[in-house]
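In the part that follows, the structures are each spelled out as structure tokens.
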Structure P
Amino acid sequence: MTRSSDAPVHIVPYDPTWPALFEVERESLGHLLAPWLTGPIAHVGSTAVPGMPAKPVIDVMVGVGSLEESRQAVRVLQDVGYQYAPYYRTDVMHWLCKPSFAFRTHHLHLVPYRSPLWQERLAFRDCLRSDGAVARAYAELKHRLARVHQFDREAYTEAKGPFINEILKTVLHHGGPSTE
């Protein structure tokens with residue numbers, strides 16, 4: 001679902017401060033979400049890959065027991081400035097962003113710990129961290145798709161899907177992902 005208030009897709013060079021920005025958020029979320037945590041709080045997405053160009057948005061994945069159990073966490077997160085997207089992939093996660101849909105600094109994914117989505121996100125991140133050729137190909141794809149889908153974030157994300165799925169087939173077939 002694309003909204004005219006969504007921020008455009010803008011890819012920037014890697015920023016070495018991204019890991020520190022994640023750590024600040026992880027610390028804050030660890031206390032706030034303690035009642036729902038069943039797994040770690042992980043830095044995922046392109047900002048978690050040293051050298052990878054990315055949208056300048058820190059992706060945070062939180063391991064929760066279940067989507068139903070963590071539903072109450074959404075209200076707590078809204079109270080500290082996160083915006084909830086109740087229409088986005090609600091079958092596999094609760095997705096939020098801050099400070100707004102039009103200007104995003106953080107994406108927050110409440111994902112059942114060790115679920116297929118949890119494992120896939122970590123496996124893809126770890127592959128990008130360890131395989132320079134895959135990372136370069138992904139960076140080139142992101143730049144190309146950002147030009148084509150600059151004003152349609154959903155189309156940009158969907159267009160990356162075949163590349164990600166192909167990498168995941170290889171990675172998940174040849175070795176298990178990190179559980180972090």
Structure Q
Amino acid sequence: MKFRKLSLPGAFEICSTVVTDERGFFARTYCQKSFSKIGLNAVWPQANISETKKKATVRGLHIQRAPYGEIKLVRCVAGQAFDVVLDLRESSPTYGRHEAVRLDASLQNAVYIPEGCAHGFQALLDNTVINYMVSQPYTPEYEDGVHPLDPDLNVQWPLPPNLISKKDQSLRGLKAFEPFITAQHQV
């Protein structure tokens with residue numbers, strides 16, 4: 001496993017070594033020792049999975065507020081996704097900036113999203129499946145987010161978005177968002 005720092009403090013792309021043979025492939029997708037060694041969260045009390053049936057669908061940008069702020073480890077297990085991390089941490093030098101990573105099931109890469117950053121993605125293929133490891137249980141009354149098509153974000157979605165849930169369409173823009181306050185140390 002290789003950890004590549006992204007431009008947002010505490011965010012990483014995690015690249016697995018994929019070994020293939022006539023049977024298929026094998027890759028280590030998580031190692032508690034490797035994560036702990038560089039100071040990343042290594043406890044995941046909840047795991048989620050989502051399937052997006054139609055390519056160009058956008059989900060997010062989602063976040064949970066304190067005291068249930070989440071760290072996420074996101075991996076595409078079928079298909080491909082354009083994965084976006086948006087920094088919403090009040091004291092961050094990159095507040096309001098985002099970074100995107102192309103997740104590909106054949107590469108088995110993942111994105112580590114620190115607490116205080118929102119997450120969303122666009123499915124690049126039909127039937128794209130995303131697996132999420134999260135550091136906090138889902139707590140609906142603390143969920144929040146930023147509208148994924150907010151022009152102030154200027155996210156360059158690779159495909160013209162064709163489907164966004166009503167819930168995500170109702171999210172406010174970045175200028176109306178109250179920054180996320182976190183005491184957690186960012187790597």
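All of the numbers you see were taken from the coordinates with simple rules; none came from a lab. This is a predicted model, so every value here is computed, not measured. Cβ atoms are built from the backbone, for glycine too; each structure is taken alone.
Structure summary
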item	result
Ranking P, Q by mean count of other Cβ atoms within 10 Å over residues 110-117, the structure that comes out highest	Q
Which of P, Q yields 3.0 [distance in nm of label points 7 Å out along Cα→Cβ at positions 54 and 86, calculated]	P
Given -15000 for helix-only ellipticity at 222 nm (-39500 (n - 2.57) for each DSSP H run of 4 or more, over all residues; to 500), calculated: source structure among P, Q	P
Of the structures P, Q, the one that 53, 38, 28 was derived from, the read-out being Cα extents along the principal axes in Å	Q
For 30 (relative contact order in percent (Cα under 8 Å, 6 or more apart), calculated) the corresponding structure among P, Q	Q
Top of P, Q by distance in nm of label points 7 Å out along Cα→Cβ at positions 70 and 118, largest first	Q
